[in-house]
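J.: Alright, structures below, take your time with them.
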Structure I
Amino acid sequence: MLNQQWLTTFITLVELGHFTQTAEKLFMTQPGVSQHIKKLEHQVGCALINRIGKRFELTEAGIAIYKYACDLQRQQLELLSLLNVDEPFAGECKMGCSGSMAALLYPYLIKEQQRYPGLIMQLEAGPNKRTLDGILSNQLDLGIVTQQVQQPELVSIDIGKQSLCLVIPKCVSGKAIDAKVNFELLSQLGMIDHPDATFYWQQISSAYFSSESGKNIRKSGYVNQLNQILLPVAMGLGFTVLPEFAVRCFTQYEDIQIASIDNDKPIILFEPLYLVHKQHRKLAKRYHGIIQLIQSLVNPD
């Protein structure tokens, strides 16, 4: 890496065109200026100036180094100016959450970007672990997860809850099925798996069925696209577990149903939602409005 101090001396020399004036401006001696230029030439491996009496001319290498040094100086100034600016409606918003939560949030996030073009929304959909790993590695600044975090580097804030639904088809092989289910029927249907399905199903099975038998549920398919998960369910190919807001907005809602148990109680389980960010990394001002938006969507009342 080229020495920054020598580059600064070289830029000043080129712009003033005189060793003595360069020394005066940089509060150096003239031999000191010459020494910086010689060291820079040694570092790059070629001459940067041709001395002509008290004057000099840049070599081809000198022209290239001068341009590089000016570009570097400009980039550093731009970076420093950015570091000192914390705009509430400008900058990258890097967030992570589950696919179902992303489906709820993203339309509203891009409306914010439309309202404030300086914002750049980056939303990563994935399971809890991917979101937490992204925050720990600084790839994400903010996340929404469904489990209390244990890492001391992270802080989590309870922002509400979401309801998980056990979703089954209304018809299987052209024959209508009742909304009341038992574990035997679910085993016959098999579970349409998705990135969060196993975690969701373990909570449902622990609350309504035998948690041990629930571990061995048969899988009848897998898909990682949220808007596709309920399609095989609607076609009678299995059941799945999803947050209720993702179920309600499914375009073929008339072909699915939320399962119930013997007392006609819908199989719905509420799970907490936590907003997570790094403990010792202050969130930029642009996240303040985003957090308020998320809280209003999770708790509309």
Structure II
Amino acid sequence: MIEYLIGVDGGGTGTRVRLALPDGTLLGEGSSGPSALLHGIPNAWNAVEQAAAAAFAAAGIGIPERERIAIGLGLAGVHNRQWAADFIGANPGYAAVALESDAYTTVLGAHDGRPGAIIALGTGSVGEVLCEDGSRREVGGWGFPSGDEAGGAWIGMRAVNHIQQVIDGRAAGSRFADAVMAACGDGRDPVQAWLASATQTRYAQLARIVLEHAADNDTAREILIEAGRQVGLMAGALDTGGKLPIALCGGLAEAMRGFLPGDLLARIVPANGDSAAGALQLIRRQLAVSTAKE
């Protein structure tokens, strides 16, 4: 008998879970390290179970046998079908497992399972839409460095390109350029050394500097205006009719609102819930379908 439900939001930087009873009563939350499938299936399950244990502890409940738990997961990396199959196959004993992309669970959570779209802006970016006919579509999310337009790493990469031009004498220096160079290096050799070891996360950390200087620096502002234009293009591709509500999600969502095209800004609605809430909806739906078939 299933006594507990767990909703999981798992990405490349961390894992968040929400623990609930089958009737929807929320009991606790927990978090742990990354569970994106690209980090490996054992690592992903380990992070999920650590976060679940933290949620049970927060609720003051001892960890029950897995066969009493059903788990829904929105994980980064699910698009790789082999990884997804391997993850399901490595189920350590949960009574039921429902697995989807974190983008899909985010759209479920944001609109309470109703038609709508989301654009998630964090280290990367991705858009997902749940259409009125029940179909779904994803836009963006191609990954760093070739995609993820308007994400933090995309913004940070443009900041680094700017200081390269400043160091060369192709662009004028400024307090904005000085701030970026303080983070990456002042001079060709230090910047090239930074580039040699830079990760998506390190590029994304520079987005904060761009945001801090957007009010008084044309280059910083232009980077963010172009990011806003890219968000608008994603929105147009997600919903060509322009009728569905769109929720902005992720760590950069609020900061980017001021740089969005006006027609898009008018369609933005608050998200009702997050990816972990959507993952709980996902597992409830799977259990309802299973019950109906019995």
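J.: Which of I, II yields 20.5 for mean count of other Cβ atoms within 10 Å over residues 193-200, as computed?
T.: I
J.: Same structure again: Quick check on the output: 21.5, 65 is Rg and Dmax of the Cα atoms in Å, for residues 49-200 alone, derived from one of I, II. Which one produced it?
T.: II
J.: Looking at structures I, II, which one was Cα Rg over 2.2 N^0.38 Å calculated from, given that it came out as 1.60?
T.: Of the options listed, only I reproduces it.
J.: For the read-out distance in nm of label points 7 Å out along Cα→Cβ at positions 17 and 281, a value of 5.0 was computed from one structure; give its label from I, II.
T.: I
J.: Comparing mean count of other Cβ atoms within 10 Å over residues 1-8 across structures I, II, which is largest?
T.: II
J.: Can I ask one more? As an exercise: FRET efficiency 1/(1 + (r/R0)^6) of positions 153 and 233 (r between Cβ atoms, R0 = 41 Å, to 0.05), calculated from one structure in I, II, equals 0.60. Which structure is it?
T.: I
Read-outs throughout are calculated quantities, based only on the coordinates presented, and are distinct from any laboratory measurement. None of these values were measured; they are calculated from a predicted model. Cβ atoms are built from the backbone, for glycine too; each structure is taken alone.
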